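Structures are listed in the sections that come next.
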Structure 1
Amino acid sequence: MLRSRLSLVAVVLSLASPSLLSAQDPDAAYVDEIRRLQADGRVQEALRLLEVDDALTMADLRELTEIPAPPFMETERGLRFLEMLRELGVDSAWVDTEGNVLGLRRGTGDGPVVALTGHLDTVFPEGTDVSIREAGDTLYAPGVADDTRGLATVLAVLRVMNEADVRTGGDVLFVGTVGEEGLGDLRGVKHLFRDGGPRIDAFLSVDGTSDTRVTHQALGSYRYRVTFQGPGGHSWGAFGLANPAHAMGRAIRAFDEAAAPFTAAEEARTSYNVGVIGGGTSVNSVPFEAWMEIDMRSESPASLDRIDAILMDAIETGLDEENEARVRGEALTVVVDRIGTRPSGEIPAEDALVQRAVAATLSLGLDPSLGRSSTDSNIPISLGIPAVTLGGGGVAGSSHSLDEWFLNHEGPRGIQRVLLIVLAQAGLAPVG
């Protein structure tokens, strides 16, 4: 059963992650740095404790999973996460004005400030049953892996650093962010990096479960809600009025006809999707409005801007064609709202943080892979701040579905990798 599930996950990843790249051999200096960390008695104890304390990590995972955290409603889970940080021990802990939860563990002052984060929110709406169901050794619950595993990893790293008395040169911020998913539009991490936010010199996001992937490239996206509006009326008595639903349909057709050849020819991988549509009041009414939500993504900021222009032209085409086709009544109007902006970019593979992540992965006998995704790390990456997204160990599947599952297979190993990278980046303080 376990072997078949793991094999299925490997197949899914190979199909769903074409952007993963083979990791380059890290510079020998970073390999030696990780080896020195692993030879330190305090670090050895912390690594051991991650295995000994795995039941505590799983208890945190279970508790946080069963606290609902719908989009824009992360407060209850965030307050419990705040309590957990204080119970484990930090120098200070607080909730910022956006709802992010932060715990500061001070270093000796001789090193960069490193943020270790997981996101508090899930994609599931208010009222979703988030109770954990168990089938053998597998946990099923909405959000159990994405990203409650990340939050449990953040807590586990803090726990063993305290238990093993591992001190760092730089400060470490342990953070639960809000608004990572969907229309949250990375609002939590955007707030962290606004003027007046805490100093952050390096950023590690824990999202999902992989213990081999190192995401150092940000996948940019634009998201829109486009609403066509008109007077509306009876489908028989008002026939001939311009129809917002028809205008939307014309716009979708025009967009698809132009965007499909563009994405096929573009060197940078680029995608588009009309994901949600709505409007109207009844089958026998000309709707007074029709709306759609569109997601466009690209590895290249320039390509993203080009497909954005294609969308704007298609919206105008749909509006103009429907208005020209009407036989009476007022012309339609359209409202275009950008509801999401995620910048793209990348941290070079030669950067110290990426090199440390690769070296730490290799030190655990794993084969690292470098890749691109859309995560909290998009924001610091776009600002040129060293950032990577890592997994928290274990195996998971059916993300963003009610059947999301987590299997604690070699779970501590992923957290050990995260710990090594944090310590390498923040710097291990001398004994005494």
Structure 2
Amino acid sequence: MGSQHHLVVSQKVQKGRIMIAAVKGFKDVLPHEVPMWLMCESKARDIFSRYGYQEIRLPIVEHTELFVRSLGDASDIVEKEMYTFLDKGGDSLSLRPEATASMARAYLEHALDLNHPTGKLFTFGPMFRRERPQAGRLRQFHQLDVEAFGVASPSLDAEVLVMLHHFAREMGIEGAVTLEVNSLGCAQCRPLFREALVEFLRGVEDDLCPDCKRRMKTNPLRVLDCKKEGCKKVVAKAPSIQETLCDSCGEYQESLFELLGVSEVPYTLNPLLVRGLDYYTRTVFELTTTRLGAQNAVAAGGRYDSLLKEIGNKDIPGIGFAVGIERLVLLLQQMGREAVVSPPILFVAPLGEGEARKVGFALARYLREKGIGVEVSHKKRSLKANLRKANRIGCPWVAMIGENELAKGVILLRNMKSKEQTEVPWDGGAAVCSMILKEDER
């Protein structure tokens, strides 16, 4: 095609015109959906800060090598799902598929370990994976990500799980989710389990899906995480990693469970629970629900004591988790939860242009600076049309400014609930403000 670029564009026909649609798997979050997202973020900021976590903002593009080192070059994400490209300098870059590696990179790059040996960080933002889009799993998805660096202790693991349970309770989903916990062992005892698992899988290989047959050779623990019903039935009879835990890992897990009991955090031991990434060790966990179909994990995470050594050659342990915002919002909606959005308090309706509009603008500016939400009619509308618009968006008050009001030096203030109308002196906005606040106090 020479120097021309071949563009494949997703299109739709709208009113006879071809429109460019969003990329498949990338979804707009519309204005009426945003309040639920803001509620999730607000709750998270409040709760995480109580446990000593600080917010950090991370770039969405990283060097591809960061994820190859951290996730493993045999992981499904690196092999099939990352959005990777060469920039003009020839560097291989990738849109981040998860946040833990980026968080660890930032922690090391900025030497945060020197000032805060026990670094507690959280972030919000989009992640990117080229998977088959479905409900609760998009190609651009959003996560709340929490990481704690510097301590390898069942006490810290327990605190992280207590915080996740606290967040679920504050969000009102506690009764709809189950905290599942397992141990993946350590570098000493995991190879024993891997060997036993591979031996078992060889005997049932014909019953596995093509992906799991490949995983047997590259990352056999991932077979336990397959969501296909046929594979789930097969691995239900697989050996349990609990049977091969060394004494140290067994004691570590027992201490964790004791602290969860003291904290009154309900949990279920799931011996088949694994995480799909190479860097996890010992404690792993998921917050699951039966209300979202196959995509049942609302949050997931675990301990990773060798990740920072892989990334920056520093022997610093860590633990963390991510909450999927799309899945959390879907669950909240499924449970009938709504985020309350307060409409503007006042609708300013200038009945004409010129002086009426100037007075309306001055009134709106004054009230907004006093903390009162105001919507202004910017079109020429009849009085009835203005009242209908105010009623539609839920404004409890309407300020009408016409020739009569200008001649009298007043604002005609209408209470949309009682239908009462009152002439309020025009003094720059103070009288209108006082009346609205007085009525609201009642």
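No lab work stands behind these numbers, since they all come straight from the coordinates. Nothing here was measured: the structure is a model prediction, and the numbers come from that model. Cβ atoms are built from the backbone, for glycine too; each structure is taken alone.
Taking relative contact order in percent (Cα under 8 Å, 6 or more apart) from the coordinates of each of 1, 2, which one would give 24? Corresponding structure: 1. Of structures 1, 2, the largest value of FRET efficiency 1/(1 + (r/R0)^6) of positions 186 and 410 (r between Cβ atoms, R0 = 30 Å, to 0.05) belongs to 1. Could you figure out which one of 1, 2 the value 22.4, 78 for Rg and Dmax of the Cα atoms in Å, for residues 114-249 alone was computed from? Only one of 1, 2 returns 22.4, 78 for Rg and Dmax of the Cα atoms in Å, for residues 114-249 alone, namely 1. A value of 8, 24, 24, 19, 14, 8, 3, 1 for P(r) over Cα pairs in 10 Å bins from 0, in percent, for residues 146-329 alone, calculated from one of 1, 2, originates in structure 1.
Among candidates 1, 2, the computation of Cα extents along the principal axes in Å that gave 91, 67, 45 used structure 2.
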